[in-house]
Structure 1
Amino acid sequence: MRRREFITLLGGAAAWPLAARAQQGERMRRIGVMIGDSETGLFGSAITAFQREMHTLGWNDGSNIRIHYRYPTADPKVVQAIAAELIALAPDLIVSNYNSVTAILQSETRTIPILFVGVSDPIGSGFVTSLTRPTGNLTGFANFEPSMGGKWLEKLREIAPHVERIGFMLHPETPPNVGFLKSAEAAAPLLKLKMVSIGVHGSTEIEHGLAAFAAEPYGGLIIAPHAVTFTNGDLIIASAARYGLPAIYPFTFFAKAGGLISYGNDVSDQLRQTAGYVDKILRGAKPTDLPVQHPTKFETIINLKTAKALGLTVPPTLLALADEVIE
């Protein structure tokens, strides 16, 4: 072989993608992902952020890793069936969101590492006993402290100062949702607001609950984060518009879908960080080596079109502080 040909070949080998070289001699790794309700649904952009970060870290689906996506619903029986299906694939780890989904996965396996993202109160929910040194097979990224309930109330009152009654929509058997409600109830007297709990388990209760609440005037809504409210997001947004109810939501995708205002952590940012934890576990780390993290980035999104439809004039100070204004 001529020297020039050898140098060219050597240079080409050096340019091979890291993942392609790593794949040779290594087994295909598998991970399960139980996030959102469809590939193009509410968490679509966050999943895209996760995939991009995995690629950056050298993991390419179909090359050196196989990612099995499953999209849970609010029905525990469906979630349990999906969880069993994923576990049967013997993945190296599973990524999940929602407290309800993570709890079912935890009950199904105590050996496969589980990385949760966007769950509330991971200690109170029984996922870990310590944030800094988690035990067992779970760790990940939490979303809101219980005090967030009071913050949602304050922001709703700021954008809709005429409201007198606040309907707090939650899944009543989920302890973190109850914690958010208690936080809002503690803040309500200072703002001279009356709190009304709207417990829901599905679309029928959402429709009936909102119709009953809207029967009296000057109402507003706080929507707590839960699989039930996520999977029925379009229904909640449409009903709030129909009844003329200003509503605040926990994540940006609600405001982008037509909700009045959202205030919460950046889900895409958390899933990018989750990819880093996936990388560490695939390279030998254990969940107990990785502390649970809370979000560091929060966003306020205001849908000005929805505000106008509700007859609201958004205060300039709130507009100035918003991370995004949808017109």
Structure 2
Amino acid sequence: MKAIVYQKYGSPDVVRVEEVPEPTPKDNEVLIRVRATTVSTAEMAGRKGDPFIARLFTGLRRPKKIPGSELAGDVESTGKEVQRFTEGDQIVAATGADLGAHAEYVCVAEDGALARKPADATYEEAVAVCEAGLTALPFLRDKGRIQSGQSVLINGASGAVGTGAVQLAKHFGAEVTGVCSTKHLDLVRSLGADEVIDYTTQDFTGTGETYDIIFDAVGKSSFSRCRGSLKKHGVYLTTVPSLAIFPQMLWTSKIGSRRAAIALTGLRPPREKVKDLVLCGELMGTGDIRPVIDRSYRLEQAAEAHRYVETGHKQGSVVITL
């Protein structure tokens, strides 16, 4: 089968599509034929090996895994102990730290993060919502404890996670302010944001407004910088782990009235991810969340996809179709 591989850490030039052995499902696994997957900002860190913490999951000296963690596809075959899925089922899945989604086939345990794809969604649409929801949901709902009527600011509101976060925050009944660049303002408004801030002309921390939740979906800010923009008992959330955020999480959990938090979403138990995959499918059905896809690439164009994502200017998801 064809798969994306890296022989070393580095620029998009290290991205290769090569023939590798097709995996064989164990007794408790399903073999999935991948129809669509995403190239996320997390893949940029995995490919570069920077920050160094990324190498704990991909290999200390050189990459040892096929990248990719979200996918939509068809069940090709099943192990003899599998009962929940049968050949031909259309599914969405998240492989977590096992990665492997950037390939024609991947094996996932039956009790892993697997759910049936919404019938009315394409594979591309389903995987885009999967990418957005599996990060935005645990941040807003679990770490942010979002409540109806709260004021929420989403920094990076036009990205894959940000577009999902705007829609989910509105679903939970919040008043949403989205921060993005000029060319994405209309998109963020169309997703339901009550207010939008163009970061190229205005710094949201200098407006004097305060929020119950500030969710930095792109890791471009910091708790120290945003603390003055939080209401009493407000929480700052960031998707990017840094040397500062972990001690800040510790001391703000014990003193002060404003918290800093991060959710290691990829390391959550599969059963929690399954619930969120199902919920995302239901919200697609009701129209509470819609996929935002910037560009689609073929597997052979993987390096080009990496170059585009690395510009930092994509809106929504970048999808690879197989």
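Only the coordinates and a few stated rules stand behind these numbers; no lab work does. These figures come from a predicted structure and were not determined experimentally. Cβ atoms are built from the backbone, for glycine too; each structure is taken alone.
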Candidates 1, 2; helix-only ellipticity at 222 nm (-39500 (n - 2.57) for each DSSP H run of 4 or more, over all residues; to 500) computed = -12500; producing structure is 1
Structures 1, 2 compared on FRET efficiency 1/(1 + (r/R0)^6) of positions 105 and 305 (r between Cβ atoms, R0 = 25 Å, to 0.05): the greatest is 2
When 1, 2 are compared on mean projected area of the Cα convex hull in nm², the highest value belongs to 1
